[in-house]
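Computed from the coordinates by the stated procedures, all read-outs in this text should not be read as laboratory data. A quick note: this is a predicted structure, and the numbers were derived from the prediction, not measured. Cβ atoms are built from the backbone, for glycine too; each structure is taken alone.
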Structure 1
């Protein structure tokens with residue numbers, strides 16, 4: 001067994017936590033006033049079977065359903081219900097990040113995944129300011145994990161992901177994300 005730390009460095013200053021920076025998880029309350037908060041999810045939701053989809057050719061562009069299907073095919077797998085999908089964009093922190101389009105989010109919703117992670121700070125188009133992917137995914141209780149690191153070290157298409165948030169009544173939380181590879 002091999003462990004890969006997928007978390008960004010987190011800095012705590014003056015006991016104030018910005019829970020929407022670094023590697024963090026968004027719950028439905030992040031977008032919807034009546035949505036579930038992080039602490040309302042069973043702890044089992046944060047330890048899941050996961051797949052890595054390489055969408056690194058989409059630098060600065062939308063990731064749509066066709067890109068996701070092509071990444072599945074290239075990895076030789078099909079998404080399973082309640083599985084976590086990790087999108088590997090290989091984006092440099094100084095570059096505009098790719099983002100999940102509405103039809104890409106709807107595709108993952110259709111596949112009934114349980115969590116979607118990405119190695120950029122925002123799964124949505126940061127330039128437009130719209131939160132389409134957040135609305136689609138979180139509207140179906142599909143959690144969003146952002147700011148992942150070291151995805152290039154995952155050398156298997158399937159692995160176990162552990163991404164435990166703090167036990168806080170909040171819309172978002174920092175996490176320590178770890179890939180467990182067999």
Structure 2
């Protein structure tokens with residue numbers, strides 16, 4: 001759930017002078033009422049207190065998704081920590097996912113550690129952006145906040161990106 005936030009954070013790097021860069025943990029909380037739910041697509045819309053609709057895709061690892069229904073009040077807190085490491089030449093690529101989950105009567109928690117090796121395939125200094133390609137054709141371009149990053153990377157460089165995420169959900 002909300003995995004797109006992990007990708008967004010991964011590339012907002014303030015600098016690459018170090019071999020390993022730990023980005024600040026990002027915490028996002030969504031609270032509201034389930035407005036629509038599609039069990040077959042594992043998707044729902046949550047209406048927040050301020051009236052906004054938030055679309056949520058629910059992964060297969062969420063065991064009790066079929067128990068949710070329109071009108072349920074739900075709160076989800078997502079913590080995302082990203083570590084980026086310049087990959088030494090000759091070191092083998094990685095592509096791993098480790099997950100754990102627990103479920104209570106009206107709440108649950110899921111944790112995931114995803115690690116991939118991605119290659120820089122394009123650097124656009126004028127647009128202040130870097131494009132990465134990773135396993136299974138994964139491709140992502142992201143604006144870089146600190147232009148000094150461009151002094152430390154080049155097309156062809158490889159990086160390991162590790163996402164440590166956890167999601168806690170409670171139904172009220």
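A value of 57 for percent of Cα pairs over 20 Å apart, calculated from one of 1, 2, originates in structure 2. Ranked by distance in nm of label points 7 Å out along Cα→Cβ at positions 104 and 136, structures 1, 2 are led by 2, which has the greatest value. Given a value of -1000 for helix-only ellipticity at 222 nm (-39500 (n - 2.57) for each DSSP H run of 4 or more, over all residues; to 500), calculated from one of 1, 2, which structure does it belong to? Checking each candidate, the match is 2. Upon calculation of relative contact order in percent (Cα under 8 Å, 6 or more apart) from the atomic coordinates, which of the structures 1, 2 produces 28? Computed on structure 2.
1, 2: which one has distance in nm of label points 7 Å out along Cα→Cβ at positions 112 and 152, as calculated, at 3.7? Of the structures listed, the value fits 1. Computing FRET efficiency 1/(1 + (r/R0)^6) of positions 48 and 160 (r between Cβ atoms, R0 = 41 Å, to 0.05) across structures 1, 2 gives 1.00 for structure 1.
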